[in-house]
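Q: Below you'll find the structures, each written out as structure tokens.
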Structure P
Amino acid sequence: MAESRSPQPAPVEAWITGIGLATSLGEGPEAHWQALQAGTINVDETTFKPYVVHPLAPVSFDAQIPKKGDQRQMEAWQRIGTYAAGLALASAGIKGNADILARTDMIVAAGGGERDLTVDSGILNTEMQGNAAPGFLNERLMSDLRPTLFLAQLSNLLAGNIAIVHGVTGSSRTFMGEEAAGFDAARVALARIASGQSDIALIGAAHNGERKDLLMLYEFGHFALKAPFRPVWARGADSNSGFALGSGGVFLVVESKEHAEARGAKPFARLSAVVADHARRKSGGEVTATLERLWNRLGAGKAAAIITGATGAEPATAEEKAFLAAHAGTPVRATATRFGHLVEAQFPLGLALAALSLSRGELFAPNDPTGVEVASLTAPSQIVVVGTGHWRGEGMALVEAVR
């Protein structure tokens, strides 16, 4: 006699109920929507000349991080992230709710710690001048504040600071791996909620693009965009390709439909699927092929719109354009033109803007002189968020309207 099996329960529906944004365009969903519709782009071509950056708009960190001592022990990217996390919790209506926050899981995508340029410069100058005694480097490493020794520099301290400042004390995970870390933060959060392992999660990332050390590292790889600024689709594969780093924090509250309804929360949108891959990138066309496979896995069909974090770095962006050309009937919006490249936070940014667009029943205005982006008068019912890492990693998410 055949063994009977109980049917598998249907996946739990996941809603995006909170959006926290602090970027070069301002803070909060409303300010961002107005800036996007107005075509606002804030770039700085002089402070880090010849490199272009999108600096963080002025914010009062006291509003979300009231203790000055907490602010002082954080590096800039941690302050930005903790601030944006507070905005997301407030947007979802759970800020200060100790009962819910104690059950809220946290998944953060994070980069490495910021360098102490004064210490670095002192060590290098002494070494170059030949004045370094035996054991000099070890001595300085033991006595100065270094990223490997100073706790505020560790990647998982963003999650720690969010827990301390905002009381988010459920399980905590921190992913590293540049853009791919953002894919996985969303993918794991959705999988946990869909399987019933989690009811509510805070996910996101932060990035400080106003760093000389980071610009130097990306310039070594020929990734850093030099002035003059050009929209991402206008950069091409010439000598002025690459990305303009951006500063910003993006956090989302994602929770099960049942949990949201029980507390009377209204959704911005539904997070329906997240998929990721890792093309070998050994020969041309592999990124294009991988993105097409992800599209098919996502089950989007003919999506209403695409929001992409295309960086402007080559050859990845050219291959992503080839993928987009195969879906030429779908309106496209690139976040890098408006916000710069936020690396780990670029994919969460796309999710936030997709949810915001769906909640308002329209796609934000194009801002592109090349014709890749066109106006759309149709109210989107679903948006695909695309992420292509400047060096490695590809990801997609399907975000849908909740009617």
Structure Q
Amino acid sequence: MQSKTLKLLSYGSAVLVILMMVAASVVEKFYGTETALRAIYHHPVFFALWALTALFGMAYLLRRGGGRRPATLALHIALVLILAGALVTHLFGKSGSIHLRTGEPNAVVELDDGSSLTLPFSLELKEFRIEFDPGTRNIADYVSELTCEGVDETISMNHILKHGGYRFYQADYDRDNQGSILAVSHDPWGVGITYAGYLLLLLAMICYFFDADSHYRQTLRALRGDRKPSRKRRTVTLVLTVALVGLLIAWLGGAFPKGPLLPVLRSPLLFIHVVPMMVCYSIFSLLSVLGIVGLFLRPNASERLREVGYAVLYPAVFLLAFGTFLGGVWANISWGNYWAWDPKETWALVTLMIYSFALHGPSLRAPGRPRLFHLFCILAFLAVLITYFGVNLFFGGVHAYA
């Protein structure tokens, strides 16, 4: 198959995936989560588009000689692993809930598909309690003390129980405080494959910055072409740095929930997850402003500004990928599912895929043209605004507080 055909198929299928995710978030808003899952997220066409994106993308990469660049190849293999893990989870993973009442052993799990599953062991709730911050009525945690095959165990928010290949999470409780509802997950293969993809992605992103032949390093070499920066360039660098810091402070100012944290948010991963997202959003904000400026500059100055844009775009996109998939790890720890197609998750992935097109500038060529690059940065920032503000104000979901 010709390179042009592979390019068209790989990028075209990726665009269709993005459009389907956007449509799904709208469908979920007006027709409910179950309709969105059935009609789009879990539909065979959606799975086929993901498979085609991965297949044609890898084929096009290898056709262009990407196999000779280990970091670039590892990046794409990591994404394929993540998709493969998600498919295995969907096909073979099981999830549901188990209702425990104090002093009453139970081994029956009600699965999400309406069927039931009997565990090879039983759980018995000894006590359920709500813990509060000292001297206040602010809820700090929900805690279930139980017995599993004669062993005392404790389950709370961000503290799960793993036993016999099953994972149990604190999900809800009876209002008389005599019962607890635990989410149950059984996914022996999917999580491992997905986590392997996450780890490989992290290592590949780090190695990419040290690859002398990468587009990022080529951009840096172009920027360093002038060994003696003029006073004007130093002034511009200072202004951009101050602007970036200001934007970062502005984004961080609204990033963390106000008032007492919900129990699920009381995790060290909150800071590690939020800060990379806010840094990349700040950079995208700056790139959109620079894009407006770049459209009105002379060709040489516009091209120079594009090189500056590329120099910060790569770290921003990689930070977005890191923050997004770290959020998946945190969700798996807290809720038993590393990806649930919540609107915030969906739009974070949409934003990541949109900005990733610019990283393929040498292949697509259009983003490599100065004014088209600047226009792209302006339009792409709309996805950031929807992810951060639009989801909270319009789409809702479990991330509506963030």
Structure R
Amino acid sequence: MIKKISVKQLKPGMFVHDMNCGWMDHPFLTDSFKVRSDKDIERMIGYGIGELYIDSDRGLDVVDAVTQAEVQSGITRQLEVEVQSVRQIAPVSLHEEMARATLVLAEANKIIGELMLGVRQGRQIEQEQVDPVVQQMSESILRNKDALLSLCRIKEKDNYTFLHSVSVGALLMCFTRAFDLKPGDMQLVGVGGMLHDIGKTMVPDRILNKAGGLTDDEFLTMQMHVVHGQNILSDSRGISQTSFDVVAQHHERYDGSGYPLKLKASEMSIYGQMASIVDVYDAITSDRCYRKAMDPTVAIRKMFEWSKTHFDPELIRIFVRTIGIYPVGTLVMLESGKVAIVINQDGRDLTRPLVRAVFDSVRCCYISPQDIDLSKPLGQGGGDRIVSHEAASSWNIDAQQFL
């Protein structure tokens, strides 16, 4: 049985099922292993792991520990409460914005790729290089955030670093819409997101692209990318404090377990805290050479759980309301047995989005795409409900072709 315990309850002989933290927060090869000694436990504590899941069928048990099913049930109830009051109106439809967002994303990826290459060759960054495309990205997000965000989920493993940078910029700009920021701050936060990993240009490729777990020394070298990033921006012209905070603090954690300065809560800027959330979300929902992507719906639930320690709980709640429990492009199973793709959340209860059914799981065949508004009753375009999220790979469905 899978159970959740405090790391202080962990003992040699227990089997760790899931360390319950983001992949980039520790150098272990895998999240699942048998605890051999107190040294394993000390390493986990050293990397800020506070709670984790054990498998009592494969190792020692903690009899009164809460089960994974009980934890997930509680998270589901909390998430549903958080998003039921959300109402946003998109001025442009997803279909209308998709073509423009595709062009904007291609330009952003090109610019960040060229910029990182330039830094490797010793050239300085000038904010003017990034400003025009960040402006285009912010305009696309204001028209319909889901077009750009759904496209950002598609990443080639070989170009992960700069594709991830563009995604973090887009997600951060989307996140800022929930706040009453000064004019222009949305773009400044976006610039910080686009540049947040610029310090990785100073990290050896053998470490950046290593398929297995990192040694402790390699992990320290990887962590230095934040300091490298600060140094690069300090030598660059026109970089705002807002953008700098995003770069400097995106690996800090609310409980002080992050790096490089182990800042806590109010010691971080609001932009740094937002960046720490967005960076983890995009990283764990992306395929890497050593990790399979986590489904966005699972990622939202995991981060909501981690908000007890790693993230500001209120900021996580705002992020969930921004992204939704079922982000556009997510595959879901309906009560009717149809497999559908979420195509619109705006202006509705986020637990009952507009979906496009494309597959019949009962007959095991594709069907003519059918839009179902889950907020409406049967006979008015609705009459169905989501029973689970689904991995697109399990059904061999390319969600993008149906958006």
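Q: Computing volume of the Cα convex hull per residue in Å³ for each of P, Q, R, which one ends up highest?
A: P
Q: Still on this structure, I have one more. From which structure (P, Q, R) was helix-only ellipticity at 222 nm (-39500 (n - 2.57) for each DSSP H run of 4 or more, over all residues; to 500) calculated, if the value obtained is -10000?
A: Values: P: -10000; Q: -19500; R: -13500.
The value was obtained from structure P.
Q: Here's another thing I want to ask about it. For Kirkwood radius over Cα pairs in Å, for residues 281-344 alone, the calculated result is 12.5, so let me know which of P, Q, R that is. Could you put the intermediate results ahead of the total?
A: On the way: P: 12.5; Q: 13.8; R: 12.9.
Attributed to the structure labelled P.
Quick note: the coordinates plus some simple rules give every number you see, no bench work behind them. These figures come from a predicted structure and were not determined experimentally.
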